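Some structures to go through are shown next.
Every number here is computed from the coordinates shown, using simple stated rules; none is lab data. Predicted model only: the values in this text are computed from it and were never measured.
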Structure 1
Amino acid sequence: MFDRKTGMTLPMPSGFSVAAMLLLTAALLNPAYADDARNAAPATIAVRAAHLIDGLHEHPIEHAVVLIEGDKISAVGSDLPIPAGAQVIDLGEATLLPGLIDCHVHITSNPGDYYTQLFRRSPIDQAVGAHVFAERTLQAGFTTVRNLGSPEFIDVALRNAIDRGEVDGPRIVAATMPLGATGGHADDTTNFSPYLAFHQMTAIADGVDAVRKQVRFNIKYGADVIKFMASAGVLSEEESVGAPQYSQAEMDAIVDEAHRWGRKVAAHAHGTEAIKMAIRAGVDSVEHASLIDDEGLAMAKQRGTYLVMDIYNDDYILAEYARLGYPATTIQKERKVGLLQRQRFQAATRSGVKLAFGTDAGVYPHGDNARQFAKETDWGLTPMQAIRTATVNAADLLGRSDKVGSVAADHYADLIAVGGDPLSDIHVLEHVQFVMKGGVVYRRDGQPIAVAH
């Protein structure tokens, strides 16, 4: 056996098969193959930590051991025996949790100068930079996200690249272009001169037949979930914050068509009536839900509709958006909505309605997603309830409870670890020290780890 590095001929070990000899020779002669061999995971990985919040039980598992085979968890327990030959990742006194889930992000965008982004950037710019935001999100401990709005199928392409292992990022449930009415929250040309033309694909659709066709179009090109604008919005040029922008018949058609194709539906809705219209239509989640009233809460609870309320980003918008050049009318709308949304979140926590974690990341910088946990506990949830919004609840909303959201056998080996106890100090979730997705470690001791592609 010839060693290229030393120039020596080495004896073949006893018991070495011809096949093994050929594989080893290939590794020695081919540096790329050798790199692959070094990065190959052992048959079993054992992750050990003092505590585990598994997403399923009320109290942490102490002296936790998680056994991993390939990209899946094979066993979980306290002081579980570790098989001989397993690679052991000992996290000491850390607390392990499932990989976190953010059910409302915009992974292809990041806050910046309003007019530069509107007039001097294109979807091509977003496509070039999206992988950066995806990696930041993964490094922050969010191993799964639902992307609720992206131009021209960029999130679909990014999802596929991540799934192929070409770039680092979370698992993406992609909505691509959100459906919206002419002149509404998804119509970026609202209040512009009618002589200005923007040559960009959109999902602006009006009328029952048109919205059905647009749902089919989005699904045809890769949408995992359908999003539509049931109401007006905050960060757009139309006047209202929450007025309905689709008729009941249009909302009914969107939901019916999406469910016919096996896709869940998320409705952007700030206003009271628009929220209730969306719930009547049968949406799976209402996003923002800022002005939901008690009747709306009762409807959502009775129908099992999730509320995804982004109660952190008000802080960032009010602190930074004037500097970024956003119109004063937009910032004023946020001032009207932010506190009311948090108060209605508090009412939602008392009502027993289903809550899932969603932050609207992209409205604020990606990677700060975990800052919302503290807001959730400030406004009514216990730390364990807050953690569940981003684990088991979020997985249930996505329809992926059998794969993500808890640390359990046959689930993806998506794990994070923090240095303290999040049940005592929820802020520790803002400082993730360890990130594993699908059995691959992307962060250790707070430092990113380069993963070969």
Structure 2
Amino acid sequence: METLKVHFVTFGCKVNIYETGVLRSLFEENGYTAVDSPDDAHVIVINSCTVTQTADRKLRRTAVSLKNRFPDKVLCITGCYPQAHEEIPFPADVVTGNKDRGRLISAVNAYMQNRERVSDVSPHCRGDSFEGTLINGERGHTRAFMKIQDGCDMHCTYCIIPAARGHVRSSSIEDIRAQAKLFAANGCKEIVLVGIDLAFYGLKEGLRLCDAVHAVCGTEGIERVRLGSLEPEMLKSSDLDALAMEQKLCPSFHLSLQSGSDKVLKAMGRRYDTALFARLTEELRARFPDCGITADMMAGFPGESEEDHRTSLRFAEKIGFSHIHVFPYSERPGTPAAAMPQLPPELRQSRAAELQSLSDRLERHFLESHVGKVMPVLFEREHEDGIHHGYTPTYAHVKLLTKYSTDNAQKSLRNQIFYVRIEGVEKNSLLGSAEDGYPENDPCSLL
């Protein structure tokens, strides 16, 4: 009997990357083999995102293209889009949501038996438990994403995530430790903790995000821990004190700002103002000197005036972000913001372009601040030209200029932490050379 093969396509955030790993584990436990190309698969699974109209368009194009190319293969669409929308206006043989992922296997089996479309989307309910499936991850990966929190109860006026993800819920500390050990056993050196509202971790269980960080940092074999996107209002001074005690925690923080205008933040339904946000960045820099601070920022929200936009630009420059994830406002049907008077799309795009230009300038300044320093770099890949690529603890990309060798033979630094002297900046990357005098750089330690 031929082994069934499955190919996965992932859209959206780092949470989706982890959840695709969950789906992969479920399929493999049921006798499937995961393959890298849809040409080799019997089943194609699209793990969808619906956070913006752009995400919806990409999903639609991908689904139509795959079904046209492979009409006889089983096309499955799962994730946020089916969970948040009643209709799937593009081809799919099997449709499931974010809830009860294990039922995707039975839905695929049912379709294979009778070739009739299967739609199995269960609504989220208050009191839903956290999806506790553990995954091994792929051996040899330097970095792994670990979802420890799901759901959102914020109901910002522009967002449909609560409909797609349900209510706030969190992983147990025991499961976090077990997942970290699995990743470490497969050779992973760095874990990124992710969630829909990550800073809300443990809210209903009497825990804090720092408890989860402590559990992962205590895992033998894990050298670095990073945090995904954080809600500013949930980070208290006591939390920052606890995080600063963890030596393995990387000093890079991504904060969900959205706007630098208090008027716009209020219209968005955000639960903080720019004064709180500015205090948080000051506290972070006091505890993590020279840390990287990045942010999400939206351009062209309904009612945003030219002065609001200018205020937002000035605030972002004042904070001095190391990078800004910029996106123009996107209407989501059914949200309060979609019913507000909308700005012209071309104005949203032009304001987003201004924000992006500011981001490029701030990022360049941040990268230049690394020049002359010696930094530990976790190398992730090596190009054919022999140049090694990795990341600093501040999440700055590094190219190692000098080829590192042992006994005149080229030595791969992949999945190694290696000390590098930063000598310059090229576009969005730091350029460096091997630094002598560090035991980690001793050729014998890399053999």
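Please compute percent of Cα pairs over 23 Å apart, for residues 250-385 alone for structures 1, 2 and give me the label with the greatest value. Write out the running numbers ahead of the final one.
On the way: 1: 36; 2: 40.
That would be structure 2.
Please state which of the structures 1, 2 yields 9 when relative contact order in percent (Cα under 8 Å, 6 or more apart) is computed from it.
Numbers: 1: 18; 2: 9.
The correct label is 2.
Work out the source of 15.3, 43 here, i.e. which of 1, 2 gives that when Rg and Dmax of the Cα atoms in Å, for residues 290-329 alone is computed.
Working: 1: 15.3, 43; 2: 11.0, 36.
Working through the options, I get structure 1.
Among 1, 2, considering only Cα Rg over 2.2 N^0.38 Å, which has the greatest calculated value? Each step should come with its number before you reach the end.
Numbers: 1: 1.07; 2: 1.02.
Between 1, 2, the highest calculated value is found for 1.
Given 10.8 as the derived value for Kirkwood radius over Cα pairs in Å, for residues 66-105 alone, which of the supplied structures 1, 2 does it correspond to?
On the way: 1: 12.5; 2: 10.8.
Source structure: 2.
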